[in-house]
Structure I
Amino acid sequence: MSESMNPRTVAAANGIAAEDTFGAVTPPICLSSTFTWPGFGRKGPHDYTRTSNPTRTLLADTLAKLEGGAGAVVVSSGMAAIDLVLSQLSSDDIVIVPHDCYGGTHRLLLNRRDRGHFKVRFVDQNDQAALASALKEKPRLVLIETPSNPLMRIVDIRAIVAQARTVGAKVAVDNTFLSPALQRPIALGADFVIHSTTKYLNGHSDIVGGAVIAADPADVEALETWANIVGTTGAPFDSFLALRGIRTLFPRVECQQRNAQAVAEFLLSHPLVAACHYPGLPSHPGHAVAKAQQSGFGAMLSFELKGGEVEAGRFVEAVRLFCFAESLGGTESLVAHPATMTHAGMSDEARKAAGITSGLIRLSIGLEDAADLIADLDQALAAIDRSVRSKASA
């Protein structure tokens with residue numbers, strides 16, 4: 001497939017009709033754990049699935065083409081993907097990370113730091129003074145999460161890359177929330193792109209997987225070597241399902257973000273909602289930067305309920321169409337309470353610093369009809385209102 005093809009075409013067609021034994025249009029899954037050698041001292045293209053596998057190789061090739069990278073490494077989860085990038089650091093190296101990153105990332109960083117694997121600086125990357133101060137320490141890596149999970153904060157990838165280059169630091173961007181359908185960090189100067197393939201890339205909530213795409217072939221080789229050494233490479237069946245999901249990535253995301261825009265506009269005007277965090281809203285502080293570096297605003301959003309954990313609990317138990325569950329990016333719409341779910345592992349102090357309150361609700365918008373989603377949110381908010389009125393009159 002030509003390198004100049006549009007990413008939409010790559011997603012739909014990479015590897016299609018390439019099987020030459022039976023003429024299969026859809027690339028077949030290869031579940032074999034081991035492969036024969038052509039002869040003594042002569043290894044074939046694959047020898048053992050932990051090291052390489054035809055199905056996983058095709059997924060990696062597709063992801064590299066979609067993100068514009070030199071290559072990709074497919075691993076067992078999104079956390080394994082983040083850990084794979086961090087594995088390139090040494091004990092004296094510093095990594096700058098967002099103060100409001102995903103709870104699982106925060107937990108991983110603290111545990112690796114406490115074991116002496118590297119040093120960590122949590123920084124509000126929109127605070128130019130704080131970022132400049134951290135960069136003076138000459139970090140080896142800057143980790144970016146934009147939009148952030150769950151507050152949807154946006155940082156300027158180009159600007160951070162330019163600042164990181166002045167001190168010799170590499171930049172990794174977690175692109176899980178947007179996927180290459182909406183953002184391509186390597187084109188903005190990043191060295192690594194990280195994905196939980198569990199989310200938008202697969203899009204059907206039926207696998208757990210991850211991937212790292214690198215801009216430099218030498219980095220690809222180093223990541224491949226380490227993934228093989230520690231055995232975190234992804235399974236062929238999960239790779240097959242992720243590739244199947246990628247075929248519909250672009251139309252799925254386009255529909256989901258249309259729904260998200262409608263939902264965000266509804267929430268923004270609701271009297272029980274204190275704030276709605278969605279970069280597609282002109283009032284969002286990162287709207288202009290998002291518009292400049294993204295080709296859409298995505299389908300993730302969060303909002304702050306007036307009240308706190310009690311009202312949040314009533315809300316998530318009152319929704320009917322939304323599923324009360326963790327994860328995101330599937331065809332179905334999900335609702336989560338970050339403080340007690342995705343970010344529960346963070347300390348109260350860390351959640352407070354990140355701005356994650358007990359009244360914050362996160363939504364992953366799916367493919368349902370937008371009017372039905374809004375109706376479900378409306379009736380759940382009405383249930384809170386009835387409860388508050390009833391308590392006031394008691």
Structure II
Amino acid sequence: MSKLAFPGPTGRARDFGVPFEGEAGPFNSITDVDGIRVGHRTLIEGSGADAVRTGVSAIVFGPPDRISGISAGLFVFNGTGEMTGSHLVEESGALFGPILLSGTLSVGAARDGALVWAKKHLPSASDRFSRILPVVAETFDGRLHDAWGFHLKPEHAVEALDQANEGPVQEGAVGGGTGMIAFGFKGGIGTASRKLRFGEADYVVGTLAQCNFGRREELTIRGTPIGRLIDDLLPEGIELTNQDRGSLIVIIATNAPFDASGLKRLARRAALGMGRLGVCGDATSGDIFLAVSTAAEIALDGESSNRVENIPPGSLDPFAVATVDAVEEAIINALFAGETMEGCGGSLVHGLPNARVASLLKDGYQAGHRDDRS
């Protein structure tokens with residue numbers, strides 16, 4: 001574990017000395033997996049009842065004109081949510097095309113944008129067939145955003161896809177995470193990765209999370225009950241009954257060879273990373289986790305066999321640990337990237353007070369020390 005330090009008011013969790021297990025990749029991001037690119041289109045406009053606080057994020061695997069798919073496995077921890085195209089993932093064990101993340105009421109616009117993008121890059125209708133069921137996942141941003149104004153348009157999704165890049169990934173109130181709330185603080189997009197060696201090969205597990213879940217009193221960071229120690233800075237202009245409900249989307253990617261069965265097992269582990277933050281999962285949350293492997297190309301049809309190597313099922317453990325660790329850090333990174341935001345109808349959500357959290361972690365406060373907090 002690293003030692004705790006005290007930088008300025010902004011930065012990722014590691015910049016504040018939050019101690020994590022495992023070795024991160026060079027960007028500590030899902031883009032540490034070769035061939036993966038991430039793009040955001042953020043819409044922040046106006047104030048009052050018509051405030052726009054939304055966007056769309058895109059995760060792209062390989063070149064835009066790629067026809068083949070990659071192995072994929074899905075796990076639904078709690079199903080009060082939507083991921084379009086998930087039935088095809090379950091049926092085929094593969095993912096074809098990119099993944100988009102946005103607000104609940106923007107799923108249709110994001111889906112249409114994915115289709116427009118596919119048509120632009122795949123002129124042949126037969127080549128486009130595998131793209132007719134795009135994967136779009138959502139969490140609800142209607143507490144800070146005028147969701148019923150339907151401000152996200154298909155062209156915004158196309159822009160996110162076109163702007164997807166390798167390298168560092170923007171976090172916090174960007175793209176699909178723009179209007180999200182987590183643990184009563186500003187939520188949004190977070191990402192992290194872990195490097196590991198298996199046999200004679202080096203592999204990476206990368207995660208990206210869209211965080212819109214958790215009650216304040218649940219928030220636990222590296223074993224410290226932060227949510228109970230910081231009981232001020234509560235959301236304003238938002239009904240507490242709405243604050244208590246939310247969702248989490250996690251995308252897990254690896255370059256290790258896994259088939260759909262192994263990836264489904266990895267996807268389940270995202271729930272453990274989520275649980276490290278102190279949550280049990282609300283009955284009305286949509287917590288949906290999708291894992292993919294870029295190790296092999298998968299054809300949807302044809303007369304040649306797909307050839308997929310597999311990590312032995314009894315050797316899952318190091319990849320499972322990497323997944324849990326990276327999911328936990330991705331969520332915490334989303335919180336550390338959050339900045340105070342004013343939204344529609346006079347709503348206001350504070351960003352996590354990063355230096356204050358670092359101080360609490362350094363001093364090792366526990367739940368019984370509430371009276372000692374500053």
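Readers should treat all values here as calculations from the given coordinates under stated rules, not as data from a laboratory. Being a predicted model, the structure only gives us computed values, none of them experimental. Cβ atoms are built from the backbone, for glycine too; each structure is taken alone.
Quick check: -0.69 is what I get for log10 I(q)/I(0) by the Debye sum over Cα atoms at q = 0.11 Å⁻¹, calculated from one of I, II. Which structure matches? So the calculation was done on II.
Here mean count of other Cβ atoms within 10 Å over residues 229-236 was derived from just one of the structures I, II, and that gives 18.2; the source is I.
Each of I, II could give P(r) over Cα pairs in 5 Å bins from 0, in percent, for residues 173-356 alone, but the derived value 1, 8, 16, 19, 16, 12, 10, 7, 5, 3, 1, 0, 0 comes from II.
Structures compared: I, II; top value of mean count of other Cβ atoms within 10 Å over residues 13-20, i.e. the largest, recorded for II.
Given a computed value of 1.9 for distance in nm of label points 7 Å out along Cα→Cβ at positions 61 and 333, which structure among I, II does it belong to? That value comes from structure II.
Looking at structures I, II, which one was relative contact order in percent (Cα under 8 Å, 6 or more apart) calculated from, given that it came out as 17? The read-out comes from structure I. Once FRET efficiency 1/(1 + (r/R0)^6) of positions 277 and 301 (r between Cβ atoms, R0 = 30 Å, to 0.05) is evaluated on every structure in I, II, the highest one turns out to be I. A value of -12000 for helix-only ellipticity at 222 nm (-39500 (n - 2.57) for each DSSP H run of 4 or more, over all residues; to 500), calculated from one of I, II, originates in structure I. Can you say which of I, II returns 24.1 when mean count of other Cβ atoms within 10 Å over residues 101-108 is computed? Derived from the structure labelled II.
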